[in-house]
Structure 1
Amino acid sequence: MSSNLTINAGQYSEKGTKPSNEDACGIRTPDDTLLTSKGIAVAIADGVSSAEAGREAAEACIKGFLSDYYSTSESWTVKTSGQKVLGALNRWLYGRSQGIHGSGQGMLTTFSAMVIKSTTAHLFHVGDTRIYRLRDGDELKCLTRDHQTWISSEKAFLSRAMGADLAVDIDYRSVPVEVGDVFFLTTDGVHEHISNQEIIALYQANKTHLEQAACNIVTRALEYGSPDNVTCQIVSIETLASQNEEEFYQHLTELPFPPSLENGQTIDAYKIIREIHASNRTQVYLALDNDTNDKVILKTPSVNFQDDAEYIDGFLHEEWAGKRINNSHVLKILEPKQQRRCLYYVSEYIEGQTLEQWINDHPQADITEVRPLIEQIVAGVRAFHRQEMLHQDLKPGNIMIDIHGTAKIIDFGSTKIAGIQEVNTPIERGTLLGTYDYAAPEYFEGYPGSNRSDLYSIAAITYEMLTGKLPYGKPLSKRALKRVRYIPARQINPALPIWVDAALEKAVQLNPALRYERMSELISDLAKPNPDLVKKEQPLLERNPVGFWRGLAIGLLILNLILLYFIFNAKA
């Protein structure tokens, strides 16, 4: 049976002996869609008592995190989303302290949060609040580290807090979650005054009423003389999201595959004009929107894969990814005009040619023609990377150039989405499905891709635009990696500046660590010489290996002729 992520939770906060409660806490369980892509968030904060506005700082962090986390991109990992939100909250707190309180000590708070997504708990932590896990009912394990500096055996001060500086170092870790795990989030007013064993005992006495259990833990800490505000949250994992293969496949196949579509045929709100492209994986049709009379593109899955769950999942995520990217250099995915009766997706129609056709029309193009197109392609790829997506199948056939000269990436079938990778499914997601001609070497060795893998593909495309060839002469393979050697682009196109060749060589290094770290660096080095890359006296073997070996062969031939001459003369 399939199941969703469910928890049982309770929390309680009390001011104790203090005049006001400067602690804050909260739990948010979103609806089904966000429950899968973003998970359940739990957060606790303890406003620093020595700060002028500790209470406001704690409340702002809890409200801000539980709201803003769910506003971040669904394609981002939990780590990226949490760190970006907390970084923004910290800057806001620091700015408020500087602007209103003036001392920089006005709005300070400790903070701990847990996001449970799929089968993993993601922890964020700053300060001396704590997160514990109880597994199998016998040991309470602390999963966070207090950020305190001890100045004596009895006195310590916070070494890290939200709002203390413009930038904050946030501890992050992820831990696997099992059904039956119980998490406790506490402020120092609790865990400094009650033992782990007593926390477990109070929980077990009220494990079906976690609000009461949290209240009892807080009350016991006060009874033991806690002079601070006291807050406790308890989260019990009841079920984890899971589907077996049959259920997963049934979910994917809610929409049937469409039949082969004929010219003039109408499917939902679209009239088919003609088939543009067909392969063993997909069909692409030019269609007319019956409501607006605008031309659109319909992409349909191939019936060859109607029993392939991994393929269907990839097709659905191609549309999912495209809808989350809004960039003038990436194909725009459109919302269907009505509820679909079968599986397809709709995109804008681009009038123009593929980059593959452009290369055929412009053999060994000049760098001044190539550079503007590459800059546009890079802009499109950056849109993927900002969403924590790797394209993984950049090639000339997947890039269109419209009638205005605008380059657009048009295919997302192999895109790896970091946030989706965190969701446990019966199938393996994110495997390389694209063309190997332009794929980075690390894929062939079984390593996961990175932004530098997409950069390699862009550089290989650039190389082909300038030379008509691939940088290693032929498509790579695992077996070939040990013996291939970069072919200088100037060997094929002597008109190419040596500094452009040097930039391409760096960008297509077999070892990703030796490539550019950022695409902006590649663009810069394609625009002007980088003195660090261009050698003042490059050996002839590297500048022109064919000429080197031809010259060596001629020299050896002449030497042999001279030797033969002396041998014959000596005999005479």
Structure 2
Amino acid sequence: MHPRTAAHVLSQIAAYLELHGENPFKIKAYETAAKGLLSLPDEDLSGAFRSGALGKIRGLGPATLAVVGDLVETGESRYLEQLRETTPEGLLEMLRIPGLGAAKIHQLYTGLGIETVEELERAALDGRLTTLPKWGQKTSEKILKGIAFLRESGKLVLYIHGAVEARRLLAMVRQHPDVQHAEIAGALRRRREVVQDVDIVAACTAAPQQVAESFGRVGGVREARPRGTGTVRLVLVDGTHLDLFCVTPERFAVALWRATGNDEHESLVRDRLAERGLTMDGDDVRDAGSVAVPIQTEAELYERAGLAFVEPEMREGRGEVEAAARGELPHLVELEHLRGVLHCHTHYSDGKSSLGEMARAAQERGWSYIGISDHSEAAFYAGGMSKAKILAQHEEIDTLNETLRGIRVLKGIEADILADGRLDYGPEVLSTFDYVIGSVHSRFGMDRTAMTERILTALDDPHLTILAHPTGRLLLNREPYPFDIEAVIEKAAAVGAAVELNADPHRLDLDWRHLRAVKTAGAKIEIGPDAHSTRALDVVEIGVGIARKAWLEPGDILNAGSVDDVIAFARRRREHA
């Protein structure tokens, strides 16, 4: 019994318990145990269970260990089977509908006997949902939108979840005795915000077909589907799909390039090769005499095509090949270019860490400053700060700046953009901050004209330094609210406000496609972690990946500048309004 398989069973039990309305602490226990198992090496659990070593793993208690014991001894979980027998399978799929939690699903099941997404859709259309307590017509409309969104998103997952899976699978592939080296490819390598599966390319010392077939016998693999010579799609027990490309070492560079994609980029590069008398035959590049041309690296492949090397993040067929031909590719921003972060929360609002903890964590990451931007008073649901709390926080920041060395703490605020476009707090309060982040956190249902006017009005306030998560989207959960994004970008550039690339992997907002327009307009971009804990500071790495995807350079990034640059930027905004 492998850890991944056991973790999947525990996660399923947690989901079923939630649908049955069980105690939240019991549900959390199974979720925590599943995470604990995933941290273990990918090897048989039997020995560790029988020796008692498994019982020492954090998060595993008597109940969850009993499930693992069942799996070790019989290969099945009697508890999971019991839950399955008493729970309609369609209820699990309904959990994936945005905004529809377990409690509401339980109400649908017990109140209307709804067991599937299709039945839910019919009930929303024929008006039966409105017969339930507190279910009105607007709720039905939201349910229908959620169902449509579920069908559109399919099996997509957030980049961060795909990346975690990919790292585990890459380690598994690299452990194979016949794999010389392997790398992640596909949409993950291109840093797409959501991905459908994991792609890995492996250079093999044995016959690629033989190596590919052998992975079908690895623990935790439910199904192996051949997809051509040396290529196999592995379906793991938890539903993860791995497309594995096994090639000989001399074909690795081209195979990695092909598996990285995307299709349009690949086609454009092939055209450039053809202009030079070269064709691509599978993972081989051949000259006019059909003789294979050795390609040791991706850079060499681009050179053969008469192109500068194109970084994986940029390979989307959106002008990068033409720019590479002209020698005009940007020098992309790196994580090391960031000198600080500005969108961070502490326990003064809804953060989990103290001011001191956040400051020291920023210093440990090599930054010279951190901006604290807790929620404003209107965000009462997030512990928004009263004027008294602001004064207390500013005093604590002053004390920290007197005692800490090598790190400066800036006084910021994440002020709500109210429905009429005003910022929470008046000028006398806003002027006490080093900078101000403005965000929409309510009234997402405003029409396009009203929402556009709301944001444009906020940008008229000279205190607003940074417009945060501008579209309000939550990936695979909530669509952006409607507004004229081109007008907002134009206004931000005109007034000298920065636009945020919110690095929270659930947001990644502003979208990379629009960030290029921000760069072209000449507005600065702030990469903000929106961190609510010290650990969450690390999501800036994901934000940098999206920034690279948007062709951003260090000079485009506000927080790639020094602390004095940031303060001067905010001051200019106020003085020249």
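Please treat every number below as a calculation from the coordinates, not as lab data. None of the values given here were measured: they were computed from a predicted structure. Cβ atoms are built from the backbone, for glycine too; each structure is taken alone.
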With FRET efficiency 1/(1 + (r/R0)^6) of positions 221 and 285 (r between Cβ atoms, R0 = 35 Å, to 0.05) derived as 0.00, matching label from 1, 2: 1
Looking just at FRET efficiency 1/(1 + (r/R0)^6) of positions 277 and 405 (r between Cβ atoms, R0 = 41 Å, to 0.05), which of the labels 1, 2 belongs to the structure with the highest value? 1
Here helix-only ellipticity at 222 nm (-39500 (n - 2.57) for each DSSP H run of 4 or more, over all residues; to 500) was calculated and came to -13000; which of the structures 1, 2 was it taken from? 2
When Rg/Rh (Cα atoms, Kirkwood Rh), for residues 189-492 alone is calculated for structures 1, 2, the one with the largest value is 1
With distance in nm of label points 7 Å out along Cα→Cβ at positions 237 and 557 computed per structure, which member of 1, 2 shows the largest figure? 1
Which of 1, 2 yields 116, 74, 49 for Cα extents along the principal axes in Å, as computed? 1
Hey, distance in nm of label points 7 Å out along Cα→Cβ at positions 421 and 461 derived from one of 1, 2 reads 2.1; which structure? 1
Any idea which of 1, 2 comes out highest on distance in nm of label points 7 Å out along Cα→Cβ at positions 77 and 325? 2
